[in-house]
Structure I
Amino acid sequence: MQNIILASQSPRRKQLLEWANIPFEIIVHETDESYPADLAIEQVPVYIARQKALAVKQGLSISDRHQRTVLAADTVVILDNVIIGKPNDREHAIEILQSLSGNHHQVITGVVILYGDKEVAFNETTDVSFHPLTLDQVAYYVDHYKPYDKAGAYAIQEWIGVIGIKHINGDFYNVMGLPVSRVVQALNKLHS
């Protein structure tokens, strides 16, 4: 697996690819993260990931477009069939975490891989349940970990996940932002 471009600035996705021993470089282009209103909720992160991947691919030279693999992902948190995005500020982060407290939600990551004229696209869903959290716990997490760049205002691998998560059903790394084992399988199949 050579010539892989990660179309993401997420430190978690970078870390996961490094853990998987996948050689890559990061190239990102600003993209619009809006999506059609009638799109099925589980397709939203795939749609956004595709926009990210296409923006990077279009910025490559003609030869690189055929020789390089572009990997993009987008993660959303779903509570009661509503997408919970990244928090706007401290109060919004606290509000989001209080809504997740004691509840069950889904984390869906959409992945798009472009190689030559081929595209592999899929989504991965992980179910997550939180224990009830106190306002003090939520405020402590927000103030110490500043989860403003995270969908759902939390990272499972940080303090809030360690003390607050009651149960997960599915891929742990998907909640971090990339279902890396499924990505590796897709890359191997694409390059075989």
Structure II
Amino acid sequence: MQKFVLASASPRRKSILELALLNFDILPGETTETYPAGLSPEQVTIHVAREKGIAARNKPLFAMYEADHPILSADTIVVLDDRIIGKPTNVEEAINILRSLSGRKHKVITGVVISTSMKEIAFAETTEVNFNTLSEESIRFYVEEYRPFDKAGAYAIQEWIGVIGISGIYGDYYNVMGLPVNRVVTALNEHF
């Protein structure tokens, strides 16, 4: 498998790829994470992931790679009742998001784009997550202690809230962390 560039500064994506023993460099592709109206949640994640890959490819540092060097980019969202829930911007927003997820089932969708100058592989992976009913004290403790402001849905499954709050998942655990690594490895092996 060819070495690739990860267009993300996410420590979770980095650690997932390291668990898979993959060979990659990191060159974050920063974007505003906006998208056109009318896209499905799956299309939203692919659109934003694609924009991150383009941003990384357009950085001056990318000139050190060949034009056909693969870039892996991803975007993760949480969807509750067909509404996209992004990253909270402050404590109260994080608390309100976790209140809305409490005792409910939601979806975590990650869009992945692997591209070179010549081709692109894009897909979205969905995992369903069931939350227990969370007490107000648990929600406030988690937000104040873990400060989940860089996480879609205001939580990380691998942190305390996931241990005590998640009653089950249907799908890829690593997708909830931010990267469906099994599908990524398969795509890299088959296409790059």
Structure III
Amino acid sequence: MGIILETPRLILREFVLDDWRAVHEYASDPEVTRYMGWGPNDEAASQHFVATVVAKRKEEPRGVYDLAVTLRDSGMLIGGCGIYRKGFGEGELGYCLHRSYWNQGYGTEAAGALLEWAFTAGGFHRIYARCHPLNIGSSRVMEKNGMKKEGRLRDHMYKDGQWSDALIYAILENEWRELSGKGCG
């Protein structure tokens, strides 16, 4: 069955192979991928991404939790959000939305749902995420979800022949529980 996460406006679900066209809608947009370490995608790259995500979901133990972000009302796929296990209890959060859905709180909502899953069902202790220093929208998604800026990684990302820094944010399970009111006891 897989993972299904619901929020007031979104359903995050496992990707299926037929999702590649919807993924390509945003993954081929140079503005969407400007600060990513990948893209813009051609059709083959979008197909490969979805096929890889579907295959990795079957690995034991599972280490990749990439979910399609869909609108609750229509089922339209508007992006992706994932957590990638990086070690014992640690994971990296990532997200990407179609440009038409920026600045409407969808990224914050999707990332928040995935953080809740990570700390309540996923067995994670620490989640971190990175973004380009000029990617203000991504920084805001992390901050709104209680993630704290831990620092700046110099010349950390390489794309299109250029190095760039990355900001790193993180949240610990106990911090998330305090913020969400889901403390122990």
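Descriptive notes on the structure:
- Top of I, II, III by distance in nm of label points 7 Å out along Cα→Cβ at positions 52 and 84, largest first: I
- Of the structures I, II, III, the one that 2.2 was derived from, the read-out being distance in nm of label points 7 Å out along Cα→Cβ at positions 124 and 140: III
Read the figures in this text as sums done on the coordinates, not as results from a lab. Small disclaimer: the values here were computed from a predicted structure and weren't measured. Cβ atoms are built from the backbone, for glycine too; each structure is taken alone.
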